[in-house]
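Enquirer: I've put the structures underneath this note.
Throughout, read-outs are computed from the coordinates displayed, never taken from laboratory work. Quantities reported herein were computed from a predicted structural model and do not represent experimental measurements. Cβ atoms are built from the backbone, for glycine too; each structure is taken alone.
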Structure 1
Amino acid sequence: MFAGYSRELLAAKRSVQSAEAYTLIAGQRPNPVLSMGVSSLNVNRGQGNPNQNGASSIWDKTYNSTLQISQLYERGNKRELRTSVAENAVKASEFDLKETYRRQALAMVTAYYDLKLAQDTVQIQQANVGLYEKTLQAAELRLKAGDVASADVARIRVDALRGKNDLRQAQATLQKAQAQLAYLIGRDQASATLYAEDAWPSLDTDTAVHEGDAWLTQRSDIQAAEVRMRQAEQARKLAESLKTRDLTWSLAYQHFPGQEPGSAPDTVGASVSIPLFINYQYEGEAARAEVDYNIATEAKEQVKAAALAEMRSAKADLEAAIDKNRRFDQNILAEAQKAADAAEFAYQHGAMSVMDLLDARRILRALQLESASVKADYAKSLFAWLAATHQAFNTP
């Protein structure tokens, strides 16, 4: 679904098709040129164009008619070099398509886990609102019985209202996450139906987080940059080939009757045209091609540096996410839940104030939300690492 409906992928595919069409243009020989003309027309209406031999048909009139065909003959391997430039453009576009797929697939995975985080946040806030409503109902009953102060009930009511606001904000975030994912997979009209069902990725302690560069030459953006450097090199040779003179061959048939009595009216001829590089010798094209080659070479190094930076950034994010997940799974949430349960028990038995109870709940809710966020960070950083090191999203 993603590969078939992504607008960015569709645009990249069109670029490949456009480059393929250009190879057909680049590989063609110049078409011949057919020329026809008539001259030696007598403007004296009375005299016309009489034939001195006595013939009077249109074909025998003393018009000088010429039929000529000309063919440009390219030298200096221009056609081969144009074809090579075009073929490299196709290869670069194909690698661009793969790079677009990698980036869009990573964006889709990121949007998917943003949606799952939004869903978990809504569930946490719903549970929190439900708990506050039950506590408020119980506190209002106790207020009627004179067991609690009205100020304590007011504090619970304020926190319950804040919880509803937090829930509404979480629902809005969920809707935005659905819309973002729907755009990426081409289901804009059905965004409200999207739901993330997969569990969070398990904490994989065997994930190889290292800085090896064996993956570097396999990345599609680096491959595209290398091909563009070769394309620029061929374009530089093509610019140099412009200094090789092309020839234009011409063959002509001439029909000119009635020049002299008894002379043949039909003649043939041939000519060749050679350009003279007197005023200009394509210095500008050569200089521009040289600059383009330097740009492509520098762009390759820039793309390589950006890929290394992306990998190292993903590595740092993944290592941090692994550590944070481990702490949450092993200690933080369990201890926070124990503290919250103890606060509930103490409050119910009159051993804790309502302020301390509300603080314990806020801490637990904040840690639950942070735990979900940490899981999302791990999922997104894991796939970012896999994508950066050519371990995922390689084939459109």
Structure 2
Amino acid sequence: MPPSASPAISDEVATHVANRIGFIELDRPKALNALSTGMIRAMHAALEQWREDPDVLAVVVHTRNPRAFCAGGDVRFLYESAQRGDLAARDTFFTEEYSLNHAIFTYPKPYIALMNGVVMGGGMGISQGAHRTGGLRVVTQSTKMAMPETRIGLFPDVGAGWFLARTPGAIGRYLAVTGETIGAADALYAGLADLYMDDDALPALIDILRSERFERGADVVACVEREAAAYQVAPAPEESALANARMLIDRHFAKPDVAQILSSLEQEHNGDAAGWAEQTIAVLRERSPLSMAVSLEVVTRAEGSMADVLRRDLDLTRSSFQFGDTVEGIRARIIDKDNAPRWRIARIEDVGAADVGKMFESPWPAHEHPLRELRG
């Protein structure tokens, strides 16, 4: 079947149907495929067009960029909109991004994400939902996965809190607070990926998906599973760095707040464990104290539906830019690159429950919330 183009094509993302599969190809290489509003709209339009189309059995999202699947949202744009006082542009970006995340999470057909290279922030938002669709999250030896938002004074948004809350033990709390980057074996161990393939096998997989005969969406998934069976991640997930640190992560990051996590880490004096604790303390001292506290609470509160999580995420984008450290964090890490952020609350020990609670207050009444229509 010849590829048929959908109307939603931009210079940064191309969407088309070939062999009864909807392909979404991210192509913004200079920005490591960071999501612009236009990319978000193109992806969402394609998904809506294919939702009820019987000639589309499954969706595959991928990139030809060897460095990054998707490095997140366009934080430079968000910073510039904040500098201009353009609240509408920022609200529009996040509202549309989270609507796309929800559409993926609730999609009625298998959604398959090929997650090579950098998969961070918004990249997690357009991939993790595959797990709920009967689809797959495929990682490779180049995968660098993280929700690194506390580094810029933000929090793990795009519904990632929902997935982090469902990882084993205290892993989700650890990843949310520290923003640490994990590899393929770690992601498989944490339940944030489903399959592994070598990077150089991905082009051949795309070719197979374009040519093999499929009758059902499940056949497309089975094809990817069959091709992935030839590859084995090293180290094995149960021997990954995350697995090796699991006992320490659970011991310290199960504590109820960041100050108690820090205190617990400072009391770790046994051999290798003390070295790990010292490194982790150094990470916490670099991050925004307020956003770490908010991030921990994001995971704690993520027991409900994805719709509820995304509504809360949108509330938090408002407070993070207005009362939090996001503008300063982006300035220090990305704009000026002086790596000397001046956090609103300088010390982890000084963040109070009231400071955190204020951040979760919604600026909208429930009946006016921009994401009020989301369900599930």
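Enquirer: Tell me which structure, out of 1, 2, gives 15.8 once mean count of other Cβ atoms within 10 Å over residues 12-19 is calculated. Display every interim value, and only then the final one.
Expert: Details: 1: 15.8; 2: 19.4.
Value 15.8 for mean count of other Cβ atoms within 10 Å over residues 12-19 corresponds to 1 out of 1, 2.
Enquirer: Can you tell which of 1, 2 yields 16 when relative contact order in percent (Cα under 8 Å, 6 or more apart) is derived from it?
Expert: Label of the source structure: 2.
Enquirer: As an exercise: Rg and Dmax of the Cα atoms in Å, calculated from one structure in 1, 2, equals 20.3, 63. Which structure is it?
Expert: Source structure: 2.
Enquirer: For FRET efficiency 1/(1 + (r/R0)^6) of positions 68 and 124 (r between Cβ atoms, R0 = 41 Å, to 0.05), which of 1, 2 scores largest?
Expert: 2
Enquirer: Now a separate question. For distance in nm of label points 7 Å out along Cα→Cβ at positions 28 and 244, which structure out of 1, 2 has the highest calculated value?
Expert: 2
Enquirer: To which of 1, 2 does the computed value -13000 (helix-only ellipticity at 222 nm (-39500 (n - 2.57) for each DSSP H run of 4 or more, over all residues; to 500)) belong?
Expert: This figure was derived from 2.
Enquirer: For log10 I(q)/I(0) by the Debye sum over Cα atoms at q = 0.21 Å⁻¹, for residues 84-195 alone, the calculated result is -1.02, so let me know which of 1, 2 that is.
Expert: Computing log10 I(q)/I(0) by the Debye sum over Cα atoms at q = 0.21 Å⁻¹, for residues 84-195 alone on every structure in 1, 2 gives -1.02 only for 1.
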